[in-house]
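Laboratory data are not the source of any read-out in this text; all were calculated from the coordinates shown. Quick caveat, the model's predicted, so the values are computed rather than measured. Cβ atoms are built from the backbone, for glycine too; each structure is taken alone.
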Structure I
Amino acid sequence: MRPLTAIILICTPICVEVLFAQNNQEEDAQERLLYHIESLTDMGEDGMDPVFLAETLEWLWSHPVNLNSATADELRQLFMLSDLQVNNLLQHIREHGQLISIYELQTVDGFDMHTIQNILPFVTVAEKHQPRRHFSLDNLLRDGENVLFVRYQRLLEEQKGFSPPEPETTDANPNARYLGSPYRLYARYRFTYYQNVSLGITAEKDPGEEFFRGTQPQGFDFYSAHLHLRDFGRLKALSVGDYLVQFGQGLTLWTGMSFGKSAEAIGVKKNGPGLRHYTSVDENNFLRGAGATIQMGPIEITAFCSAKHRDANVLDAGDNDDGVRVITSLQQSGLHRTPGELKGKNAVREVIFGGHMAYKGKNLSAGITAYQMTLDADFRRNLSFYNQFDFSNNQYRSLGIDYSYLARNVNLFGEAAIGDNGRMAFLNGIMVSLHQRLSVAMVHRHYHRAYQAPMAAAFGENTRASNEEGIYAGASVRLSPTLTLYAFADHFRFPWMKYRTYMPSRGSDYLANIHYRPTRDIEVVARFRRKNKPLNTKEPAKVRTLEQVIRTQYRLHLSYPISPTLSLRNRLEVIRHQYGSQQQKGFMIYQDILYRNLNSPFAITLRYVLFDTQGFDARIYAYEHDVLYAFSFPFYSDKGMRSYLLVRFRAQPRVDLYIRLARTIYTNRNHSGSGLDRIEGNTRTEVKAQVRYRF
């Protein structure tokens, strides 16, 4: 019997024995949080930064938003409400008075039981406003919260990069082995005072990087620190250290992660928060310096500056005929495990400065963004036909105008941007609540093929906001109090060539998602998605042509309790990938067992997965539960099984311990990974341990 299979069979009866207790409200909040994160990430699109989302919603669980006194900005912090829902709620309170019960939201346009249950752990209904806070050292020390995280993670099987070195090989190629140890280490301290003060430091060491020796005598490979103040009179925000800037619809300037298409179909509008503290471990895509936002009535003015080094592949001046230092590519991985990778660490100095001015009225918001980015070396891409319009310089400027207009049940929004090469990009959208049971959204985008946006993250099919035109339509239809249909259709075209697509092309993306929730704890989801995105033909030919690449997915998901403390989740997903005349098929099925008990310090999650796909193109993604503030979204490819066990133990009211063991067993191959990450054998086992201390 397989080891993790045995663990599941042994633990299941143990879990069943401990029954008949009420659900833990905190566990319910975490389940709602995980559900929302999965809905944003399981579409295979770029997702909102899950760490920031988790931090915000966990804070709101212990400091819920009072719906009777909340502002529009406070309601947007929930990330689960559209601007139409926010506007309808505020209008309802103005016309009918304060809410008596949370379930009165069912009478507000755009709110159904699914939405209400999602936000329930993070909101409250109270008559009185919160008293005004007085900021003083005594209050900060008394009411402030300190949290310390330490996380350890590693693969148990030996990867090629950690195998004993062979002198002949390493002498000929110093990059043939990793320099450091095989574990990942993460540490973070953060102090918060409500949502007004955030002070923290984050450190990370990746597998293969040295730690307090050799090339890393300072310990961790990456350090990040921030101080963020919010809502201090006219000072709406102040960021010092590492931070993010996010404005408009992301077409001009949006650092950090952003969301793409969502299974809930109508969540297409971004609400840029402006300045935001940074606590993630992406080692390149953030700002380091200072920024501030001043509010004067309806006018907000933001200014920011940043100067930091980032990873890049660089040719020194002596290596070029013209004697100029040249950047051949910017690195994104943040890995520094070999001499070759270390050579590119912090190789380029990046300076960014700019600002944003916005008018925020009752129904109309409008803003203008401008910034400049300068690199201390010439960026010269290895240009080809498909990428000849990409950014290739040492300096970039951009200017953008964004807007949002609310009129009863209609929300118009958009952004227009222009780069310093004169090329433009446009995005315009509309969200309409046609009926209490029907909401629709449409987005049109037109991104010129030569619009260069190295720091944009706008809605679209491409990873960059360029060379794309498209129209998206989504709808949410509440068929009954327990049954909701989400659907979207996206038609797009690429006017110029792309990577692996050496001629103009067009494609489509369709989704239908039926969500059935007969009770608070029972959930059934059925999903169909079909995406067509052409690529070059695989057949060699003098004249390159395109072939249709169609990816069709079917999903059936069921979640239900079998006792007050034990619940089950089942999912079946089937995929068919058609590339011209070649076809790959696959399926994935999993069983989750979740144990939650208010009277027990333990919370346990088990999963057992069977998967069988005919190749990498037919891979299937599935979100997994992980330790707090860590997120796993692996894909299943080839044939095999996977299991994981996650245990949270509350040693004391302020101390949480997490242990996670995950193992994949392949039945059709005897290795996994490639290059220095290659593992000989058909198993891949990962262990992760974390402690959280709140004081």
Structure II
Amino acid sequence: MKFALPFLTTLSILLPQLVIAQTGYPMIMSLKPTALQVGTAAEIEFHSRYSMFGADQVLVSGQGVSGEVLHPEKKAGETPALIIMKVRFTADATATPGVRDVKIATPQGISTVGQLVIVQDPVVYETGDNNTREQANELTIPATACGVIDKNEDVDFFKFTVEAGAELNFHVRCSRLQDRIHDMQRHADPMLTIRNAMGGTVAASDNHFFGDPFLAVKFERAGDYFLEIRDVRFHGNTYWEYSVEITSRPFISNVYPMGISIGQETTVELVGSHLPVVSHVTFTLPADTAPGLLWKQLARKDGQTNPVPLYATTLPVVIETDQDNTLPATAQQVAVPGGINGRISADSDVDCFRFEAKKGEHYTFEVRARRYQSSLDPYLRIISLDGKQLSENDDLKDFKRSFADSRIENWTVPADGEYALEIRDMHLRGGDSYVYLIEATKAEPHFILYADTDKTLLAPGASGVVFVQVERKNGFTGEIQLQIEDLPAGVEAICGRILPDKGRDGCIILRTAPDARPSIGNVRITGTSTWKPSEDAEPIELQAVASVYQETYQPGGGRGHWPVESHTVSIGAPQDVRSVKLSEHDITLKPGESKKIEVTIERAEGFDKNVSLDMRFFHLSEFCNTFPPGVTFDESKSSKLITGKNSTGHVVVTAAADAAPVDRQLIPVTANVSLNFVMKTTFSADPLWISVVPAAE
């Protein structure tokens, strides 16, 4: 997805005058209301930790939505500590409903990610004290009810009227909106209840789409009803915003089949609630569609559906037949590589698929289901035709996150013959919404890149660092050269590499000229490798685009990750640390040798807080370390804490006695300013290159 980037105006004016010491980039905590209707414009209030003063740009993922900062009047002598600010958002008529990532550009740097929900119906925000049925806010259906569970024991009521036989869907977004919030250590667990005029329960839901409720209700009697929403534990938080989309339109949660061949006409069954009589749609994904997850509105005679998850693939796909395939002996024959669309259609249902393979071949089998809004929690096995288990998997892990879907990776075929794939729900449940796609692919060597984190904050004359990690797949051991594209004007990149074999981490140093102007841009980080699997093999050219993860802080200050749309690089105002200078930038070590590098920081006027030096990405534990094997940051011999008004320290690097030779590996030297226990601002020196030569040299 791309971001809408309005032209920078006020920030350019503020930059020469605005120098704020001992402050951090804004942490967006909530949007009030959190929803905006397609085809309308509305003022939405941002709430943050740390000041948004001087904000001038709003970045919104996807197409069709833009934002404009509404600057409050600044009084003479006012301290620029702006933690509540209004933005006027506009969603054009073509904007696709769904959740958008939103960031704010400020002189202190780009903010963390906020969440904006684009909806199809009018938005009504709670007013007054609506904690009882008698005080309920009134709704005219269809509508999106928004509010906040802002304190313990808060219960919000909305009143609506229906005719007999009315069918309504109630789709809550609350808990899921908090997944990407940088420092939301405690999440809401919302519960939705529909009550009649006497207070009796008509329907209730707790967890449906992960932590969020969903209800499909048919009202047998006409009259007044009440929507009640609260935290299931009766907890509250000033940032626990919610939206409840209430509509009489069909709600489509999935389609079947879910795996769609690109460029081929496909007919899918709509899966969801209050479905139309004709619940099939035929369409063709364009030939230039990129493989992967799509949220797509499907065209019907009576209008478009809500966005539904599809998985676009270039693999040949098949669909489960009506034959009994519960045992290996009756398994449906399929070809691999290929895609297998299926559904666990009833409780205790098991699906088996038979395939042929030759000894020594390598395959990866991945289930795509729960990540794509399916109700299925898959459990996948490879078994022999006589029922012997050969491999199994419940939950897969990508980067630092686990998912309920299953993956059997790089399975080696033990002998020529036929084998069976067996899939079931982990809890032996089933139904129409338990759809899945199994992708069976040859397990070819490749790699996956991850950028940690989603932002690099720069200032004129200063440098920053982007950390990149690799997951090596199916025997790939090559070196990876990093690149970065679409940098904002005035930013230069020095791209490092990820060393071969067990090398996991690399970095990119970004630096700006002293006269660089305010600028901002979303970048694309890639890695390339020319790799020979063996001495006799032909070189293989491989490339990957880095997925971007924003750091999130867990209870107790632990550091987690959540995927976001893009990595943003910004040039803002001069900050607490103006520059980080090294005594040398190119050092050579022999095995067993240590070297000291002097570090000098330039402080902003009035900035007297402690600054800590590091040569890794570290928060309670190590996240990235770009050192070559056998070379370490010797903390015991380093002076890494620069206190008070001091400006000098040093770092020491040591090569072990068995350190292998390496030529000019890029290492970051960073100066870190703690803003609280879990948050810090990082500044970087210009590149440090470390080489190791044999002892004889």
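5.3 is what came out when distance in nm of label points 7 Å out along Cα→Cβ at positions 232 and 360 was calculated for one structure; which of I, II is it?
The value was obtained from structure II.
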Taking FRET efficiency 1/(1 + (r/R0)^6) of positions 168 and 304 (r between Cβ atoms, R0 = 30 Å, to 0.05) from the coordinates of each of I, II, which one would give 0.05?
I
Consider the structures I, II: one of them gives -3500 for helix-only ellipticity at 222 nm (-39500 (n - 2.57) for each DSSP H run of 4 or more, over all residues; to 500) as calculated from the coordinates. Say which.
I
log10 I(q)/I(0) by the Debye sum over Cα atoms at q = 0.10, 0.11, 0.12 Å⁻¹, calculated, reads -1.13, -1.44, -1.82; among I, II the input was structure I
